[in-house]
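Dropping the structures in below, format is structure tokens.
Quick note: the coordinates plus some simple rules give every number you see, no bench work behind them. Fair warning: this is a prediction, and the values are worked out from it, not measured in the lab. Cβ atoms are built from the backbone, for glycine too; each structure is taken alone.
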Structure P
Amino acid sequence: MNIHEYQAKALLKSYGAPVAEGVAILKVEEAEAAARKLPGPLYVVKSQIHAGGRGKGKFKELGPDAKGGVRLAKSIDEVVAHAKEMLGNTLVTAQTGEAGKQVNRLYIEDGADIARELYCSLLVDRSVGRVAFVVSTEGGMDIEAVAHDTPEKIHTIAIDPEAGVTAADVATISRALELSGAAAEDAKSLFPALYKAFVEKDMALLEINPLIVMENGHLRVLDAKVSFDGNALFRHDDIKALRDETEEDAKEIEASKWDLAYVALDGNIGCMVNGAGLAMATMDIIKLYGKEPANFCDVGGGAGKEKVAAAFKIITADPKVEGILVNIFGGIMRCDVIAEGVVAAVQEVGLKVPLVVRLEGTNVELGKKILNESGLAITAADDLDDAAKKIVAAIKA
């Protein structure tokens, strides 16, 4: 689960991280009052969407010369003017795709005098099985580009879970970021605080880009991106309360209610599969035959008829879907249960696109019998290769 920048900063502030004063708003009418709460005279007006690259983004409704989704303002009047242009309009960034995202919230923040921009993130380093800091002196830039062009400028420091962030770890991170003076002193409290927040709140990613050294020598968290492990949210009612469903795909929200592993993609063949590995193989073979998957949908090993029907409805709700491939290997998940769920869903919502079903495993013959006797326009497949060929051919027909 992702949260907005202003929510991430409030969370980090509660752990002692240095952040600027700021106010989140939902309406243009709130902009002036929000700005007057800040010291000024420099303000930053930031679009709050779940996507990076906001500063370089462009608003669909404004001209190509309009400013992006993060803007400086040198007066309260300018803050209000920016708010009028940004709120309610669609921001397109490198991460949103061409559709962009509507800006429904702004964060008006006190400005900062920046001396240096650094990069700092925490993530689970699966190569060593530990939480690690990933830091670079090249902050404010696309970290992927830095990794590609100058990998020597990225440093990874894994943290011993029993010891936590030690003084030696802080010193190592500080050297990697070339910190000195007041910034090095700030680091002694900041890096342990970030680690504590990451672990206690079950984060999946904590990214600060940039972490700045200000003209006065102190550190400040200038931007923050935080995502949480969805499997641990049951432990954090306070974090669940931060969820902004307007930033999420409606199909993914519905899928989460049924505990389905569903991710919307850009293709035109809907997929319903049991098991992540089988799902990946199904998507790969669809691409092999020249088409693109419209989703990743794993119903899991123990799904019942109702869950299968819910998954089918979610897939058919996607207007991009021109055909559906159901690929089930029945182990714990019985093929007859899948067949009953598919039939129930088709009977309820109708079938407007080609449907190919490949079943194998437990109760496979019973599953095929249910499909064959349903009276529905369902195409059976013998194996995965046959299924992929048939659904691609059905779409091209």
Structure Q
Amino acid sequence: MAPAAERIRELAFDCGFDLVRFGPVDPGPFGQHFLSWLEKGRHGEMQYLADNRERIVEPQTWRQGVRSAITLAVDYGGPPAQLDGGGQVARYASGRDYHRWLRDRVYKLRTTLEQEGVPYGSMNGGADAVPVLERALAVRSGIGFLAKSAMVISPTHGPYLQLAELLTGMDLPPDGPSPGSCGTCTACIDACPTQAIVAPHEVDARRCLSYTTIELRGPIPRDLRAKQGDHFFGCDVCLEVCPFTKRSSLLPRTGGDRPRDLQPHRLLATWTLVDVLELDAAEYQAEWTGTAMRRATQSGLRRNAAVVLGNLGDPSALPALERALADNDPLVRGHAAWAIGRIAPRHASLDRALSREVDATVRNDIASTIDENR
């Protein structure tokens, strides 16, 4: 016999979740909003979203028999994070890879529920790896309310939430919607560095730094590079300015005082932006394991480092950036040229690089940098 709802909630708390709610398995009205968002092309190069649109909108098409969603959240709030010497890292990526530790908690809960009588194989879940609209399920079940930033805000824990879910064939009593709203506040919209929040509750991913520094595989649009500032991986601005941020109980906890999975990854204390710019394949495989920053790929991380070095404007980075002009990776060459142009606008290395460059995209990047600084 399956456990009662309150027993399920109790077990989920025991598995390390801060919020546990029950709700429908489908996104409801958020499904149509998602389809409209795709039609506008606001997903950028995240083709997997378009390819899985039917499964995302109708979970029953890939997991027959599911009736309820157990929605789960962990508060990961904390102090700002950055590489040694500069280069901001989004808080969610500053510790152990959440895909691992959050998935482990979901699997632990699933196993525990099966031991308590839920039929084996009747649940499916994960963390950022299941074709569902996690935020929609979280809002519909009452984990929090949908913010104007399109994030989910818990009235009790704030906006720094890692979301997960278990879809189950059990008929669980749905929790009501969460209280609270953004009201008249537009802090996130006003503070977004790239104006990516194009309307309340809608983000154009193509302009969002969390997309351009992580998901985008090609060049970062030139008009967004200066706006990237010192953001090396992801961006927390819309969360940092939110009045509900102070609700996170973990905000003041730093270093070893944080939960084990949320303690800063060793990379933050040992790697600089110049180190990342010169990151080779062997180092990437050996040193950058166990961190969500791998999502950006070796090439993307080096690209990001070049942009931030250019925005920081430190002349001591010029030797490394000059070496990068001859790198095997065209993505790195083009962004290194842009960075040199930011630090030393008329640097002779740019003309030399243009004279030998054979990649058309990089040639255009270098030529644009030279033209802009004449």
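Between structures P, Q, the greatest calculated value of relative contact order in percent (Cα under 8 Å, 6 or more apart) is seen in Q. If you rank structures P, Q by mean count of other Cβ atoms within 10 Å over residues 152-159, which sits at the top with the largest value? The structure with the largest value is Q.
Looking at structures P, Q, which one was Rg/Rh (Cα atoms, Kirkwood Rh) calculated from, given that it came out as 1.01? The structure behind it is Q.
Here mean count of other Cβ atoms within 10 Å over residues 216-223 has been calculated and equals 19.8, so which of P, Q was it run on? Present the calculation step by step, with values, prior to reporting the outcome.
Details: P: 19.8; Q: 15.6.
Working through the options, I get structure P.
Could you tell me which structure in P, Q was used to calculate mean count of other Cβ atoms within 10 Å over residues 40-47 as 20.6? Structure P accounts for this read-out. Looking at distance in nm of label points 7 Å out along Cα→Cβ at positions 80 and 360 over structures P, Q, structure P comes out largest. Taking FRET efficiency 1/(1 + (r/R0)^6) of positions 224 and 288 (r between Cβ atoms, R0 = 25 Å, to 0.05) as the criterion, the highest value among P, Q goes to Q.
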